[in-house]
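Below you'll find a set of structures to go through.
Read-outs: derived from the displayed coordinates by stated rules, not from any lab. Everything numeric here is computed off the predicted structure, so don't read it as measured data. Cβ atoms are built from the backbone, for glycine too; each structure is taken alone.
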Structure I
């Protein structure tokens, strides 16, 4: 909390901010706060990531009326801060990996998640180009009565299959890793997405295998098992 309090103290603008909770973030500082008793999320971008800040701001500004993403209230370029709405709910990763969650509920949530991605890709399609969400990690989704996506600093022009493969790799590599249930959820996710997708996806097995290898940089202790299953999926698919 001390880090957040120091950031707040640098600007008179945030003198009415009360910090409620700090969120985990690899690059930036993100906190749930109240501003004049109104719930908000403040996201401070580190120096040098101003482009990413503008990317996230534009995604939220343009998409929040059509897609389940936070409403952006302000982009403070002087302090490298985005102020956005606070989404209540439970992290999707925790729900899907909780052994108490029934499989029928996990499948229902996976279908909703596939619908979220289809909606995102449809909305941000411009002619033949797609703005993909990037960093398609289960922890970047919240569930209350619907699925909400958060954290769009890595959004970019790309291929929808990259998002789908990245999300599958997140499903497979969160504990418990590479279970039969996880493979079935991935197949259901892909099948559900394709029913609504604005474009087909090619080479999905290769893309998932590559996305799993990318996780080694953050999961060096799991390198052996990540390489093993990356090879299996590349050769045999999601069997």
Structure II
């Protein structure tokens, strides 16, 4: 039996990259996975893991309310990996050259997709006896990132949200964490960027490595862990819940 046998897990942004790897990992460990993505390729991932695909906009609050009700009616939910995220552009571009509407879209996916997900799923998880949520942040949420300032701002926001809400939800029975990966070899990273990184001897993470770290956080008994993971620095975790009261 796996760590998540008989558990239901929701994964957002699961059509590719880290989300798809997370869906596969959680399924391998026994979870029944609900694959959420606006990209129809999520249906293929759901088929691979024997799960269910829902075409989903993580920035839509009503959609989250409907999903939580649907999950309750279908046996509940216990785990979530809130992973969906987008960049301002495929290639770095000047802050002033990016339309404000794109920034609104980024905030909707990267930050509201986590806020709304926690707000909707935490009560359903509590109804099922408790569980855990991991949000994908980034090393760009801990440091300045001039290549995409608003991406960095949204990831700083994710970390701020998780570290602030984790103590109260942890006491209630929902453990909330954030994971902050470094460079990951996913479709979000262009071939040119990969060449630049590897040319500077910076190895990239495979999505499966991040998925393994996510699974470990979901299985942890702690609450409020902010974990960094990179090829250079390895896996480092700091439990902040005790310092926030």
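Computing log10 I(q)/I(0) by the Debye sum over Cα atoms at q = 0.10, 0.14, 0.16 Å⁻¹ gives -0.50, -0.95, -1.19 for which of I, II? Checking each candidate, the match is I.
If you work out distance in nm of label points 7 Å out along Cα→Cβ at positions 63 and 135 for I, II, which one comes out largest? Let's see the in-between values first.
Numbers: I: 1.3; II: 1.8.
Looking at the calculated values, the largest one is II.
Work out the source of 16.9 here, i.e. which of I, II gives that when mean count of other Cβ atoms within 10 Å over residues 167-174 is computed. Before the final figure, lay out each step's value.
Numbers: I: 23.4; II: 16.9.
The value was obtained from structure II.
Figure out for me which of the structures I, II the number 9.9 belongs to, where mean count of other Cβ atoms within 10 Å over residues 95-102 was derived from the coordinates. Among I, II, the structure yielding 9.9 for mean count of other Cβ atoms within 10 Å over residues 95-102 is II. To test your reading of the models, identify which of I, II gives 14 for relative contact order in percent (Cα under 8 Å, 6 or more apart) when calculated. It must be structure I, since only it matches.
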